[in-house]
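No value in this document is a laboratory result; all are computed from the given coordinates. As the structure is a prediction and not an experimental result, all values here were calculated from the model.
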Structure 1
């Protein structure tokens, strides 16, 4: 299996450093309001996107069987318009996704059967949870097109990274630049910690490592 070097790099970075790098480049990517079911959940991978819409009363569709087409290591990104009253993910999908080696799931909307995801440590980042099914209420509108998560556009193949602070999207076209800046930021903040542990004042450690300019727009 080919190793995606930038996914590996992204997995070694926290969302705080990546968020600062996005800010430095004036690129929106923070999917605000979408949180992990457990603070320990982390994910990093390429987006496999699915967009939902309200059920068509004349030609109704389904919530979809797309899961069989998601490649190992990918992050399933579901856009259900932020709905809290109709879930588009449950325990069967969690089981299949975990067995298939997927990196995790991000939902602009609700999931259910959250206990299984927590039990088997399958990373879920969602806006809501509810027991109410999306069947006969919503249907798949498009697979691997553009979707919105936390008011951020996500395209298939974009880098998705999540941890205890939330989840963000790095557009594939700028991922090299964002990752490089985030690596510099994370390294600088580690140097600050090391300097303080060695006896420096926080003010001097921050000044030496240009802390206050790390996320300033270039």
Structure 2
């Protein structure tokens, strides 16, 4: 596990923030400090089975993902989010090869519509349009009016991309073969993410 993901994300944030108009940077910085507004899922909770479409519309169920071992579910904001793209690329490079040793599956889930752009990754990317699964886990929240305006100014209209002005807190959920949550790490601050080493330790402990 060579990459300091937190350092890389912090550096990216400094770079992006310096390029933003001050009034937009201030709105987005305030949004970073928001707390999770609902109670999120906890270790020991059982996750109901779900089926979500992937790129091209091919459906994948949770039952399929955990058929041969645990699944690592990575909830991310969308392909438009540079912090998400950096995190997913890091997971592909550092986490995916290690998970294979334990028979664990890695999957990314966002609220984007299935016909929208997705990151080019070597593991499944699923569409939770309407945030049905994310809401069940307590990860979904409505985007405030100031943040909506800032995002539109920056060229991201979630109404078009997701069908609704709703986002998810970035999170990693590790589910065992019985669909029991064995690890959950939620990040209301969208600049921070779960380190690959922490995910691997959670899988190793199963």
Structure 3
């Protein structure tokens, strides 16, 4: 019986291609908003993770097998993050509507590193990377309205989590993921808007390994 017990506790091979989906709870702290045709102001942001459209993400990853790259992986990660300005912010700016909620869409390429635990199906991991943000810009103010997707600029990402391998193919994970995005977009009347948004998220997801 002892050999069978040891085998059942052995970690699953996690090398190869993997596809993940996740959701969770996302927030964002205040940020300074610079508008080219009016004074700067500070925006208070709300995440409203479960309000439609919800916060979610998908990820494709490849984990290397042995050699110098043992325990390393790479991923392409898409996150549908979002932020809503609060009532105080809009009153201060004199705007009726201000949010990035059909996505502060984030697309990043990341390096991953896992820490296998002997005789355990739990696998901690960390990651970091960079990419772009593509927000859906929603601004309504006395001078006009903006409602469109735009290229916002670069974003950087860090993450740390732990996964549990149920079978050779299926696993579940929870993680912290943070993104810092430099958003520089055009709004009505030929004006520009700049703000740097930090999103913090606790994610829960499932993965399937091919």
### Query
With P(r) over Cα pairs in 5 Å bins from 0, in percent derived from the coordinates and found to be 1, 7, 16, 20, 22, 17, 10, 5, 2, 0, which of 1, 2, 3 does the value describe?
2
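Figure out for me which of the structures 1, 2, 3 the number 12.3, 38 belongs to, where Rg and Dmax of the Cα atoms in Å, for residues 71-142 alone was derived from the coordinates.
Working: 1: 11.4, 31; 2: 12.3, 38; 3: 18.9, 63.
The structure behind it is 2.
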